[in-house]
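Undergrad: I've put the structures underneath this note.
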Structure I
């Protein structure tokens with residue numbers, strides 16, 4: 001678990017990196033705590049009025065925590081193919097959430113019933129793959145898709161597979177956990193970034 005100060009710093013880096021991109025300048029991160037220099041995989045999720053506005057991340061740890069958050073924040077804001085690039089008008093209205101992932105591990109299972117029994121609803125993020133087809137849901141997706149069958153079926157569809165493909169017992173399943181934290185989007189943040 002990150003310290004409260006490090007969580008706050010990562011959220012600040014995410015927001016200021018997006019702001020710098022809107023102004024076409026580079027954001028200097030300043031002094032970084034040692035725990036933020038660890039090699040970790042992250043996702044950055046943007047919401048506006050409680051609706052998804054962008055979500056981009058890394059499943060494998062390849063760079064420092066701060067750099068992964070910085071890059072994913074910018075890509076979530078301007079490069080998520082499901083949404084148009086974030087506009088200056090929207091900037092003060094978005095809420096930023098960061099998920100720090102544990103390394104994925106294979107979930108061994110024998111059949112569909114065994115998979116359902118071993119999957120931990122509300123706790124496991126899931127990577128589902130078959131050949132070139134692959135997709136993931138972060139643990140927080142369980143809030144929207146609470147039934148395991150619905151969760152796995154929707155993940156199959158996201159991966160470009162039939163809804164019931166998970167029942168075959170032939171898909172590769174990996175699981176991970178996430179440390180999740182986000183902004184409290186209040187008046188202070190809106191006022192602070194109202195100039196954009």
Structure II
């Protein structure tokens with residue numbers, strides 16, 4: 001369903017499990033950034049009423065996820081810690097078309113967002129199947145389902161409003177780019193690392 005070119009090496013989940021505090025902190029900040037991304041999409045595309053409505057709901061849901069992760073952090077006696085840079089997302093951002101039309105920029109932002117959700121979904125599935133902690137395993141399973149829905153939402157809007165743009169071709173290019181990019185990741189205790 002996610003059409004990722006390369007799956008995460010299962011050893012990443014073992015590495016992640018070795019420092020749950022770091023994974024939860026990084027994850028919390030990923031959720032905050034996802035909410036910010038939805039708001040950015042609204043700010044740049046306010047003429048699309050249905051997109052604005054769905055992005056508002058998505059932003060609220062991402063903030064709820066941020067709160068859920070923060071609650072887990074507190075419950076386990078950890079602290080949130082400072083925001084982490086997401087090098088994977090920053091490198092993925094370089095793929096986006098910066099000089100094209102407003103429509104091309106919107107489609108690229110939606111596809112970029114879909115890719116992040118797809119990779120997060122894949123990582124959450126791996127965590128849900130690997131973590132020995134039943135609470136975290138269920139937590140990541142539930143979030144995996146949510147991320148899959150976000151992935152679908154972004155792809156659907158790219159196709160709906162990307163008239164005159166070969167959205168499927170652009171998605172395939174992004175999948176290829178991400179497939180090469182992800183080869184350099186999977187070795188650190190972060191959601192996309």
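Undergrad: To which of I, II does the computed value 1.6 (distance in nm of label points 7 Å out along Cα→Cβ at positions 114 and 170) belong?
TA: It traces back to I.
Undergrad: Which structure, out of I, II, was Cα extents along the principal axes in Å derived from, given a value of 54, 34, 28?
TA: I
Undergrad: Which structure, out of I, II, was FRET efficiency 1/(1 + (r/R0)^6) of positions 10 and 106 (r between Cβ atoms, R0 = 35 Å, to 0.05) derived from, given a value of 0.45?
TA: II
Undergrad: Which one of I, II has helix-only ellipticity at 222 nm (-39500 (n - 2.57) for each DSSP H run of 4 or more, over all residues; to 500), as calculated from the coordinates, equal to -9000?
TA: This value belongs to structure I.
Undergrad: For which of I, II does relative contact order in percent (Cα under 8 Å, 6 or more apart), calculated from the coordinates, equal 33?
TA: Corresponding structure: II.
Undergrad: For distance in nm of label points 7 Å out along Cα→Cβ at positions 50 and 82, which of the structures I, II scores highest?
TA: Max of distance in nm of label points 7 Å out along Cα→Cβ at positions 50 and 82: II.
Readers should treat all values here as calculations from the given coordinates under stated rules, not as data from a laboratory. This one's a predicted model, so the numbers in the text were calculated from it and none came from an experiment. Cβ atoms are built from the backbone, for glycine too; each structure is taken alone.
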